[in-house]
Structure I
Amino acid sequence: MTAVSHETLGTAVPVGPPATLLPADHPDLAVADQLGLHDGVVRTDDAAALRAAAVAHPDSSLAWALLARAELDAGAHGPDAVAAYAYARVGYHRGLDALRRARWRGQGLVPVSHPSNRGFLAALLALGEAAARIGEDEEAERIAEFVAQSDPTAALALRDGVPMGPPVETAG
């Protein structure tokens, strides 16, 4: 057994609540199937398909996160970013509902390595970016802190889209 020190406390002896993993039948996975993958990342190139996915799976964080991301990637700023903010906020709240059903109690890891968690984290990242673009700087800072507490590797893992399938590599 490894000796426990202040450097190894979190790895040798778990500290805090256990990580929350959304279930394997989470609607985000159905959205990924509906939209399809390109190079292992959920496709976002068809706006009508994104809207159809949100209609078919309104409880999916991923569907709303992708709608928000499409607006942000189109360059929305200021008043034009309100739709992105609204989409991301819906995805965030759908994710909070799912996390609570999975016994999350407002703190603890939500690892991006788990495919079902990626939609919530993508919505959270989009919400932070949209908040900054509409001038909600304090909210953007709170969200950045929430992302770091949920999984400090999420932004890096999701920077090029939302991969589905095997765990994502977060080092680097």
Structure II
Amino acid sequence: MTPDRPGDRPAAPRRGQVVTGRVTEIAGFGGTFVDLGGRTGMINLPELSWRPVRHPTDVVRVGQLVTVEVLDGGPAVLALSLRAPRENPWPGLVGRVGRVGRVVTGPVTKRAPIGVFVRVEDRADGLEGLLPVGELADAHPEVGDLISVRIVAVDPVRRRIALSPAPGPGPGGGGRVSG
């Protein structure tokens, strides 16, 4: 991506091209800016990882060298993806977590008006499923509580895992995510 003449802008990478650049800024709104040797690109939060990300600093740091895929070659800022060049963990999820109907115990990672999210993989950045508010009955699990859930459905295309309550020892569950 070197200019042909002094003062020329480097040629824009093409859509689908994998390039390397350096993280220059993590904006307050969650965008991650990357210098590609004279061109600037931005990675939106969902494009940082196939796994749950709360903030860009969970995945990258300013100054870090990253390999990204160009999603769109805009005139000013390129749209980039850090996750696209990496293996998608969703197709193999059933092999790692288990079949529909399996009971796992994992921590509540987030509360939302629609329900609670529960980590169903035994790793810090494990994939999460949703236990809908209508399934919670009188339970009010807090972030960090361990609860037992049954895997009801896995949709790798939409990247969603549906959960329902499962019997467990006590209100907070009683074990770890079983893998």
Structure III
Amino acid sequence: MTADPEAIADLFETVSLGAPEHAVGFVLWRVVHRYQREVDRALSNVELTHLQFTTLMLVAWLSRQGEVATQAEIARFGDIHPMQVSHMLKALETKRMVERTPSATNVRANWVQITPGGVAVLREALPLAIEVQRRMFGEEGRPGGDLLSKLLRIDAGFFSQDYEREKSRE
């Protein structure tokens, strides 16, 4: 049995925003996935996926002052599920872009370091990913641009809510 077309039409007229393209979430979903596909295409010559690139960038960023990050810190900072981070790090380790070593102080933690090979790949990959960003988002997506500024404000609001929620659980 299928739903009555009139009931479906009424649903969209009375409960929804009228059409999928009127919903920020739907449009954002499409843009994010298009961006990921474009980055995947751009990075294919350096044999990285978007998520591998993002994970490698997070390792590099968190290591930029000589400190070593844990898998948990990488997952938290990137808001990526810990299991996904583990899978990405395993792939990057196989490609000799990162090294993981067990923590001496926490048996459940692994320290993650970027290798010189990982840095070399990032030197090639970064301009490719930045070009996709420039092509898709233009001036609004550059540092200081309107789009990036608005997205950062939204993200900061959620980040502070998540932080408060986590803090209240302690």
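If FRET efficiency 1/(1 + (r/R0)^6) of positions 65 and 137 (r between Cβ atoms, R0 = 25 Å, to 0.05) is computed to be 0.30, which of I, II, III is the source? Please report the intermediate quantities before stating the final value.
Details: I: 0.75; II: 0.00; III: 0.30.
Label of the source structure: III.
Of the structures labelled I, II, III, which one yields 20.2, 70 when Rg and Dmax of the Cα atoms in Å is computed from its coordinates?
Matching structure: II.
Looking just at distance in nm of label points 7 Å out along Cα→Cβ at positions 97 and 113, which of the labels I, II, III belongs to the structure with the highest value?
Numbers: I: 3.0; II: 2.5; III: 1.9.
For this comparison of distance in nm of label points 7 Å out along Cα→Cβ at positions 97 and 113, the top structure is I.
Quick check: -16000 is what I get for helix-only ellipticity at 222 nm (-39500 (n - 2.57) for each DSSP H run of 4 or more, over all residues; to 500), calculated from one of I, II, III. Which structure matches?
Details: I: -16000; II: -500; III: -21500.
Only structure I yields this read-out.
Read-outs throughout are calculated quantities, based only on the coordinates presented, and are distinct from any laboratory measurement. On a predicted model such as this, the values are computed, not experimentally measured, just so you know. Cβ atoms are built from the backbone, for glycine too; each structure is taken alone.
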